[in-house]
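Next up: the structures, one after another.
No value in this document is a laboratory result; all are computed from the given coordinates. None of the values given here were measured: they were computed from a predicted structure. Cβ atoms are built from the backbone, for glycine too; each structure is taken alone.
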Structure 1
């Protein structure tokens, strides 16, 4: 795992894209503060930039560096027992092309050991989006990722490639600036 983290961080610092395991499914990732790297992921996924991608953080204490955090978010983070992406208003300090038109961004606090170590080593949030062409079904395990996606990544993490336990996407909740809550995906 540690060799993968060192290699992935080198690629991320140079604006590259990695293919890596997350707390949900395999994802494409990059430095969430680097607009050029984010653009590469949109190109790999053949996805328009109107559809935003989410960001992973390793610690809820870092949220205030990137979004306005409505009070209810702290309760949601504390009680969730499965991966939960929260779409927050008031995104700041992130690549402009990762922020939605309404100035919101989806962030998930990951508890996955690999992802947490990777984020800490980089010192920045990481983009996480499913490792598939936009519109295609997401791969539940590494072996289901299309060759074109694997070959497009600047670094492919070796850790957990042989896991056969299928992953599934996170739940998604959108919070409004006044604490409104909208469930996007359970």
Structure 2
């Protein structure tokens, strides 16, 4: 006779990652999920990196101008203290945090929190944008969104920088970036001046 396993019904946390190129709807999807969590009467807190100054300081804002109140932080370890009484933690523009964000998410999950992350999976050179690859590997749920290529109309997974800026991080909108498919993406070293 087999002995029955003694399984306990326990709450557990998980990590959801929403990634993709610019203009693919990552922040819009993050806001949609966070609003649904609020409708379900869950306590929600949202964070974004201090570096992201494109729209409003105290809000995450999608390209279609949908917004939610958020907390601006420089050091991702501060999330642990600020999220202590919340069930759902939203983090936008996660690619701008250093690798400490990985450990922060792992600790939040151990505290039975639902973490919803949005961020670019690739930089303007088409290379993995750290810390996103590690967070994608940690994810219990992973959604890769695509924009529409401005050149041919195919699904776009790349963020083509259309300026001569060479810094790794250059904040901008359609004035500095275009969504491109793999076929239309031009590696920065191949750009014509």
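Structures 1, 2 were shown, and helix-only ellipticity at 222 nm (-39500 (n - 2.57) for each DSSP H run of 4 or more, over all residues; to 500) at -7500 was computed from 1.
For distance in nm of label points 7 Å out along Cα→Cβ at positions 42 and 106, the calculated result is 2.3, so let me know which of 1, 2 that is. Please report the intermediate quantities before stating the final value.
Numbers: 1: 1.6; 2: 2.3.
Corresponding structure: 2.
In this comparison of 1, 2, the computed figure 4.5 for distance in nm of label points 7 Å out along Cα→Cβ at positions 58 and 154 is attributed to 2. When Kirkwood radius over Cα pairs in Å, for residues 26-97 alone is computed for each of 1, 2, which one produces 12.3? Attributed to the structure labelled 2.
Given a computed value of 52 for percent of Cα pairs over 18 Å apart, for residues 82-177 alone, which structure among 1, 2 does it belong to? Before the final figure, lay out the partial values.
Details: 1: 58; 2: 52.
It must be structure 2, since only it matches.
Tell me which structure, out of 1, 2, gives 32, 19, 15 once semi-axes √(5λ) of the Cα gyration tensor in Å is calculated. Label of the originating structure: 2.
Here relative contact order in percent (Cα under 8 Å, 6 or more apart) is compared for structures 1, 2. The highest value is that of 1. Can you tell which of 1, 2 yields 4.1 when mean projected area of the Cα convex hull in nm², for residues 66-121 alone is derived from it? Matching structure: 2.
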